[in-house]
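Okay, got some structures for you below.
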Structure 1
Amino acid sequence: MLTQTELDAFQNKLLDRRVQIEKNLTGTTLELDQMRLQELNDEGDFAAAVVETVVDSAILVQQRKELNEIELALDKIKKGIFGICEMCEEPIGYKRLEVKNFARFCITCREINEKEQH
């Protein structure tokens, strides 16, 4: 089980990351809106803008997913179930949580889950 100090540290990391993602999402959305308002002078500008928009959109989707995972992890901290695997209900290793603060599965169950999704 995680100590209260460890839980507090994970909560702070999750909160900091949430703030960063929210800033990124706001900034990227503003950039995309500004770009849509700009006049694109030629097909090269337009093509470059489209590629950039696709990349930015993919990043936005990924960051929204991460934000959802963070919200879920913060909720688990409140409920006292943070760091418990959703499949086997065993504790998720501390090192795994260090690498991925919002991990929902232990390593073994993560591999099983990924195989099932493919």
Structure 2
Amino acid sequence: MYCGKLHKALPETVAGLERSDPSPDSDLTAGWGDGAIVLRCGVPRPARMDDPQSDAVDADGVNWLLEQRDDAGPRFTTTYRKAYVEVTLGTEYAHDITPLSAFAVPVRKTVPDSL
């Protein structure tokens, strides 16, 4: 339910990259720049959320758990939401969370807080 609404609210461009959703078509996945930025909705709660030392960032009012991946760009997962939304960024965004700002308004509008 939340993921379908989020999918419809997602922007056509993120960080100057055109939307290019992966196949097969699904309300659970979206992409920009041929995989440079990939969003998945309805993912399981990451185990790292149980670690009080986990890194987190706030992007325009949406909190994200940060996970650095070996030989890949960072992965971010929303916290305190009714559905978990995951965004993976290519290595070119290793130190740049700016693309997350493009998802703040759609996430806030379509995936309610769980608090």
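Values in this text are rule-based calculations from the coordinates and carry no lab data. This is a predicted model, so every value here is computed, not measured. Cβ atoms are built from the backbone, for glycine too; each structure is taken alone.
Where is FRET efficiency 1/(1 + (r/R0)^6) of positions 2 and 98 (r between Cβ atoms, R0 = 25 Å, to 0.05) largest, in which of 1, 2?
The maximum falls on structure 1.
Check the numbers for distance in nm of label points 7 Å out along Cα→Cβ at positions 10 and 82 across 1, 2 and tell me which is largest.
Max of distance in nm of label points 7 Å out along Cα→Cβ at positions 10 and 82: 2.
Compute Rg/Rh (Cα atoms, Kirkwood Rh), for residues 58-105 alone for each of 1, 2 and report the one that scores greatest.
The maximum falls on structure 1.
Comparing Kirkwood radius over Cα pairs in Å across structures 1, 2, which is largest?
1
Quick one: helix-only ellipticity at 222 nm (-39500 (n - 2.57) for each DSSP H run of 4 or more, over all residues; to 500) came out at -5500 when computed from one of 1, 2, so which one is it?
Structure 2 accounts for this read-out.
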